Structure P
Amino acid sequence: MTRNGNTSDHRVRVLVIGAGFSGIGAAVKLTEAGIDDFVVLEKAAVPGGTWRENTYPGCACDVMSTLYSFSFAPNPDWSRIYGTQPEIQDYLLDVAERFDVNRRIEFGTEALESRWDEPSKRWIVETNRGRYVAEAVIAAAGPLHEPKIPDLPGLGGFEGTVFHSATWDHDHDLAGERVAVVGTGASAVQFIPEIAAEVGEMTIFQRTAPWVVPKPDAPVPAGVRSFFRRLPFAQRLFREGIYHVHELIQIAQRHPRVMQQVQRLMLRWMHSIVRDPQLREKVTPDYTLGCKRILPSNGYYPALTRDNVDVVAAGVAEVRPNSVVDANGDEHEVDTIIFGTGFHATDPPIADRVRGRDGRTLAETWGGNFEAYLGTTIAGFPNAFLTLGPNLGNGHNSAVVIVEAQLRYIVDALKAMEREQVSSISLREDVSDAWNEQVQEGLEGTVWNDGGCVSWYLNEEGRNVAIYPWTTIDLRRRMRGFDLADYEVTRAPEPAVTGANGNGRARTGSGVEVAA
């Protein structure tokens, strides 16, 4: 399909799926590299990804703004040290406009199914607006995209209001209501302080107490913003310094005993706020700091101490028409249920929509073992690249740093294919196996594996499918250049040569003649 409504296939060299941080960044870097034949598919009406979708009260980043932004598009005007959702979304809209990305985006276009066609060496992508045919696909849908709502008995029969933090119902008035919050992850820790004073009663259902730490947030003085505007190199130096300070945290995460020393300070801080011994017991984690995601917040613990807030240290057993029953069998009458239960980060729905060379979906190929080479390419899925994929998560630095490293690798791969006249590249199985074995060995003994918790980082087999075990400095080094030797390569046919009999023939890279 083309923009003018023609129903014929829309053929492009590169198809980017998603227009969040990764998709916008991909468009910028492809253009910089002189790769002009590409399209970005975005199912919504505007770019932004997770920062467009998540508009719950208090939504903000837990990475400093100067790091949570593109290195090629610094923003001297961040109003706070840690950016809020509206400001981050405005930043992405500005980058898309400044780098002329919007003209590349097919808005309102959702990728429904993608399959690799081996004879043509092309990806066939079916959308709600027709078919796209592409030489390469960059799947930039992101891990924090599809909300995860637990399948609770009786939920469908609840007579009140139900929504997930990622689909916040702003038209629903919470004033004076009895509200149940299910989950105490990153989103819940942000929105609970924002609505606690508004609701009549709040019951928080907590299966596992999170580690919450102080958030060194504050407004950025006008003088500092002016200084960065006048001297951009100073902001770049500041960013570089902050980046390396954050990298030091990774050293501690590799050694649980170090993290245990840090958590003593965090407990002391928490105890200074939470005076009630029973509440302290409920909200004190029973695992090592860093085993699960560390959540910065200055308002979470004070909100829990309010008279109208109750923490139930148990999950939800069932939902009844006007109440929630916890795992201990106690019933709590509520008017509204808000889920703060995260996303399908390690089982992304897009995996059911992508079929590789053997016809199996990505989900079937993984079989629960979410893995990719450098978190980017997958054996059996030629010419396909994934951003923020398996084992690229980190608990110490910015996801944008990782995205930029991946985009450098992906663009280098596309340029190598053009330079070497390659029609397809497919990750070698032995390279994939060796890499993933190395990653799992690197995770042994770290706080993520041996911190005493059960987190979404681990699959049902206890395999860590989410975390990169080394520094992002290491990741950037590994992704500095693309190596064709890691891939099975199919050469593009040579130009047709007309023989004496006038018949056009072409030779493949292997010397096999095919009809031209």
Structure Q
Amino acid sequence: MTPTTVLRHQAETRPEGTAFIMGNDVWSYARFAAEVDRLARGLVARGLRRGDRVALHLFNGPELAIAYHACFRIGAIAAPLNTRLKSAELDPLLRRLRPSLYIGQASLYAKVAGTDPMNLPVNARFLVDGGVTDLRVQPWTRLFTDMIAGSLPAVTDIGAPALLLTTSGTTGEPKFVCHTLATLGKIAEESQHWGCVSGHVALCTLPMVHASGAFTFLSGIRQAIPLILVPQFDAEAVLDAIAQHRCSLLIGLPFMYAALFEAQRARPRQVDSLRLCLTGGDVCPQWLQERFPSRFGTPLRSVWATTETFFSLTYSLASGPVHRIVADAQVKLIDDRGAPVPRGHVGELILRGPNVTIGYWSGPGRIDGLGRDGWYHTGDLMRQDEKGDLWFVSRKKDLIIRGGSNIAPAEVERVLVAHPAVHDAGVVGVPDALLGQRVAAFVQLANGAESVTAREILADISGQLADYKLPESLLITQEIPRNTLGKIDRRRLLAMLPANSAQGPVPLRMAARSGR
């Protein structure tokens, strides 16, 4: 079932059932479907047709949910914009998208106000709230006043582009990952492998302009799970919402759970309703997984997914970056020549299936496919143990090769973050004329650990890593830079290194106290 048919089915079979709640505003399936239909008619009245892009620049809320489904209903392509991006980052995205219509929020509009009208028409800019005096902007209520009558034309090509999601762009210009009504429907169906099934009340804290939040929302509608929406992540607000609505299902990023852990320690709330807590997007610190149950009464499970696909793997019962292959997933681990690797050996994860993107959108009618046989190459290195579980090793592009030996930054980071004086850590490979690369590490100290030195941290972890894996430099910094999806930004880490360490051996003197 596609998202459109799912919503129609829910509205017909459980019209008064709760689709989602925002604050104290309860949205039934019938109300939700009716507003989607109204906006769809308004978009068609404005001249939107199949394949037209609609830029959605919104925080979590009913407006974003309605806009998504209205686009799906008429065959337009929903193109959500990352709310954290600045004007200089949004301009090239809009230049490539050439949206026919923009729906945004007043607090975000300033970032696109100066966009060339060739890339964002001045008569097609709508805001869901007030506070902007720009005469080129219209209230989105006007989209609900001029609506076509009669039946909306049915969208029959469920394999056509329906949703464009941007990658984080850590290796260059972000790509537009293209999903269709068919892939979105399959993703929502496969969410059951993560335990997203009827009977839960889910809290949607992830931004719905990203894959994680969008897929969580679509899965909730598909599985008839009431969704509690919060506009943006705030640990205090999330804990209050869990207590108020007795939420049982929570999906978030590691940094979110770390913030929830500290907020719950400072002011405990009643969170015993939680039964399933899932984390992904980055490697979850071991200390957080170990200590989480003591404060929240349920384990914190690691899951794997990408913007290109969700739900091909599910969580393992073991702690750490371990995953199980779901029953109907097509998964391989391959070497650099494309040959399958023996069990126990490290290989790149590739997968395919009806829940995988059709490719990357490069313009109207132009999709760069996944290549031969439709296998998606994830760029993630994993190994499979004797039980069939997959253990994450590293991003292929992040792997450090020092003197011919492979070093996974994530492994070194886990050891560093386990140190009681370390709050966060990042590891990169620095070019070296002799060894190819050397290991450089950055740490953000934990509260109360200001007196701890980099040399002391290196000495403490020296017994936990092979000598060739030990950082040859360690820099204390105010924070570890992360991209808009919360992942470590390794390019920015490299830029933070002293200029004289960019080439040649990394000076060990960097291990002295610095960055303070």
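Observations on the structure shown:
- Ranking P, Q by distance in nm of label points 7 Å out along Cα→Cβ at positions 318 and 374, the structure that comes out highest: P
- With Rg and Dmax of the Cα atoms in Å, for residues 126-365 alone derived as 21.9, 62, matching label from P, Q: P
- FRET efficiency 1/(1 + (r/R0)^6) of positions 86 and 342 (r between Cβ atoms, R0 = 41 Å, to 0.05) - highest-scoring structure of P, Q: P
- Read-out relative contact order in percent (Cα under 8 Å, 6 or more apart), computed value 10, structure in P, Q: Q
Values in this text are rule-based calculations from the coordinates and carry no lab data. The structure presented is a predicted model; accordingly, all values stated were derived computationally and were not measured. Cβ atoms are built from the backbone, for glycine too; each structure is taken alone.
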